[in-house]
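Have a look at these structures, which come just after this line.
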Structure I
């Protein structure tokens, strides 16, 4: 039995491809009004297609004004805000001693600061005593890289580890206000980020083995199913948790 999100207002960042696309479509299929944000306008257009209940807004999550426009616009159009899923993220592969500061900063800005900015903007609505709904749900995206060492992606690991800690902090702070904050940690999921993987020059390729799943690769749709579980009423008592979807990579 699938959860129902009829009349729920949902924001999904990173909705132009991969897990974000699958998540937006799944929420819409389950009755939600979904607003997606991404910098990939063509990708968002493909996500939306002719699907009822899904709309798109260009959004750079690392930009405060852009995030405010995404969140405030969704509230204005949908009348409320119930669920926020932070899926926007980037990953670079490089020997850590050769990482340019600009590349480090870009990963931190989008993955970590972007997640914070969306959470902050959403919480301003979710804690409003005048809002029509009660409570609310935020789901952030960590990674197996937050749990185990992953070579050639120091900035990514740092950003995802920080997202885990930030999620727990927010969960404790806002649980008393009826707001649930959790995270997911996807592993080897077939997405554009995974497809872009390349070994840095001189990399010891045997290091890749420690990040490989026992049970092959996962699909964006499988992650989307886990997200809708966490967002649904059956997960009422799940707060500050991290759900690993990784084929036993971190087991």
Structure II
């Protein structure tokens, strides 16, 4: 990593993560300055509240490599990921969430795995630091989606990924919800791109709350998964 051979776009979806995003940005800026030949940091503000917007404005003044892309209303997690991916300029794309449940400095664990034969390095949680009901629902979600779509990775909803930008010249992401992770991983696998996996730490949420775990949203997710399954597995559109 001392040769600084990587050009990296690091992005973070942000939705009311005013309490955590500053520390994440400063950590990743310090790391990228050491390991990257060139880099940028992108914050995708998905319709956050006023206090979060003030924090992002202050960060954009303090961090020269930072840019903020704003959704003026909340469009959903998938929409934030698409904005981050398609606004990234460099050869490698790294992203994780803005709520500090992952340590962005663990990007340094992913970089050595990205050799000439690997296109995406996917993190998997060593231990999930969430309430018991979320752990149970998370495991069910992983096994159901793995059965439906046939991907091989250990943790489809671990949003700690390092990917080659070229992948997204080849696939088109459509979903604006959290289903995008299953969509993205399945399409990448179906196109024949190669994966590596690395264990990463997962931490308790210290700011904000999850937008996923409520019954209405779970119903919508299952409906979207069925639509996605039909499109990918039956119509072979990937």
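Among candidates I, II, the computation of mean count of other Cβ atoms within 10 Å over residues 53-60 that gave 15.9 used structure II. Calculated for structures I, II, mean projected area of the Cα convex hull in nm² is largest in I. When distance in nm of label points 7 Å out along Cα→Cβ at positions 21 and 141 is computed for each of I, II, which one produces 2.1? The read-out was computed on structure II.
Out of I, II, choose the structure whose coordinates give relative contact order in percent (Cα under 8 Å, 6 or more apart) equal to 20 when calculated.
That value comes from structure I.
Quick check on the output: 3.4 is distance in nm of label points 7 Å out along Cα→Cβ at positions 29 and 149, derived from one of I, II. Which one produced it? For distance in nm of label points 7 Å out along Cα→Cβ at positions 29 and 149, the value 3.4 is produced by structure II.
Structures I, II were shown, and Rg and Dmax of the Cα atoms in Å, for residues 5-116 alone at 13.2, 44 was computed from II.
Assuming 2.6 is distance in nm of label points 7 Å out along Cα→Cβ at positions 77 and 109 as calculated from a single structure, say which of I, II it is. Source structure for this number: I.
Any read-out appearing in this document is the output of simple, stated calculations on the displayed coordinates, not a laboratory observation. None of the values given here were measured: they were computed from a predicted structure. Cβ atoms are built from the backbone, for glycine too; each structure is taken alone.
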